Structure I
Amino acid sequence: MEVSTIRLELTNQCNLFCKHCFKHNRATPEYLPLKTILEILKKAKPYGVREIGLTGGEPTLHPQFEDIISALSRIGYSLHLFTNGSNLHIFHKSIARFKNSIGDIRLSLDGAEETTHDNNRGRYSYRSVREAIKICRVEGLPFSFNTVVTQANKHELGKIAEFAVKVNCKSIFFSHLQLTKRAKRNKLELSIRECISADRKILELKEKYAGKINIYLCVGYYVKSPFYVCRIPLNSFSIDCRGNINYCILLANLDRRLNGQEIIGNAQKVDLTYARKKLINRFLTLNRRKFEEIIGKKISPSDHFPCRYCIRYFEN
């Protein structure tokens, strides 16, 4: 089976402390070395990987960030950078040198209004995003928005889409909140009814702006059928900043204690063919248990959100 994407968590470090973030305390800085990245990609070559996602933390905080962009671009991968945009003014010239390899710069946007965005990410963070948008437009770099739907911004989804069209944004990726400690503490959780309502709104926006912008509802939304199976683990390799292959990148450095089964192995120590088989077996085991719970009527309403079910599975 082809693996189209590799997600690389370049670092656990970030210069923001967003209220919805699902990462744990970042007291000890960790960075995925360029040498390790190149070794992983060499091993993954037979799988037909076309796209590399660079995530964090904030990936631009990696001390070898420019070298990583340069090396991966020269190899010929399509690069997708997930960033809060605050450091783009530092690296945009380096990135622009390889613009033909840049598939997308995914900017985190939590609100159409400065107050909404800054209330979650910190003062002046909205201005950083606006500056990053200007840089992308001047340099001719494709950019999209990542928006996590919360209590704080659920009323601005339409305005976010309107703003995205206005600035010639390529796409918007709406996703649901991961229910971790920080998000709950900050009372950002939506009820199931509110989540379903937000999903409907996003689908309406998708239809309204068809032909002007691509609008996506990311995996993790409420699914009526409990039999829904998320295939992301089958289509990608997710590598955290320690070099561990994770079942899913959303489980890397999560702010709650997991049982260790989310880690398939370390990419520097295990053969990827072996890791791939182990990952597929874990995928089958997870979904087998899910189907058994459905038959035994042990599925809760929360389990209709695929990501929430996965977290529950890897906590036990």
Structure II
Amino acid sequence: MLKDLKTQHDNLLVLDAGNFCFSSPHFSEQRLQNKLSRARFIAEMYNELPYDVVNIGLYDLTGGTDFLSHLKKSANKYKIISANIYNADSQKLILPAYHIKKIENKKFGIVGITSQSQREIAGIDIKNPLKAAEQQAKYLKSVKKVDYVVLLAALDNNDYSDLKELDIPVDIVLMALPTGRSRYLTENKTKLIARSGREGKYIGFLSASIKDTEKGLSDISYASYKKSFVQRRIKNYEKSAGDQPIEEYLADKDRMKRLYNNLVVTRNDLTKRIEKAVNPVDFDLIPVEPGKNKDNKIEAAIKKFEK
């Protein structure tokens, strides 16, 4: 997977929705010192991965303004963004609110937001994330003339619920939630929302075939997910038949025959639905398996850090 991301990077957006450095918004002082060295290492290693843009989540502010400054210096090959993290004194954004990348003559505007903290963070003022998302999305569409807006959202569950019902010009939302993931997209107010879980256990792979920019994106992820499930059941029936043609195997098994035929009809209907989509968008949740697709440089760096 890592090799594919690197070789096809020009035609991909590789994004992180946030909360990538720490697993909690706060630690005791002793634990924080241990976590800081790990967080600095992660930030530096992101330069060896094909990331385009990384959003700063609330958890990433655990190390305070000093760690945020370190992040800005460490990010040599990727952009870090936030549309609602401000300097408490100057009331100016600490990071760029967005980044634009062009892929095959289509402009993608990426915006980052995070939920507000329940505790004061010295030197930092986190503004309302949903207002920031709406403002930046409208600006990117109307002024920067991007074709699609991608929102990187490190939100708590309350903000996530509000975001789903918000009618703003965002096409795709990539979530960094405290809990929860989904094997297919959800659609609310024309927004396609992807949830990949937390702490790098899964990679969310979202693919799109855009044929007509005048029309919206068509979510085929649930149909694809259901089709793969149905196809597995069909194959189980066919495996049970062995070398015998499936029709002969089911000839005297009325109930199994009905179930099998219903599955075939469902698969064919799903296939037609997927093929009819104008701008199909699919989503796959890929588990990260330690030991696969190793990068020698990264492996060496990890071993050195562990020592």
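Here, each number is a calculation from the coordinates, and none is a lab measurement. On a predicted model such as this, the values are computed, not experimentally measured, just so you know. Cβ atoms are built from the backbone, for glycine too; each structure is taken alone.
A few points about this structure:
- When Cα Rg over 2.2 N^0.38 Å is computed across structures I, II, the figure 0.97 traces back to I.
- Source structure (of I, II) for relative contact order in percent (Cα under 8 Å, 6 or more apart), computed value 14: II
- Winner on Rg/Rh (Cα atoms, Kirkwood Rh), for residues 77-148 alone once structures I, II are ranked, highest first: II
- Each of I, II could give distance in nm of label points 7 Å out along Cα→Cβ at positions 109 and 125, but the derived value 2.4 comes from II.
- Structure from which 40, 27, 15 was derived, Cα extents along the principal axes in Å, for residues 133-212 alone, options I, II: I
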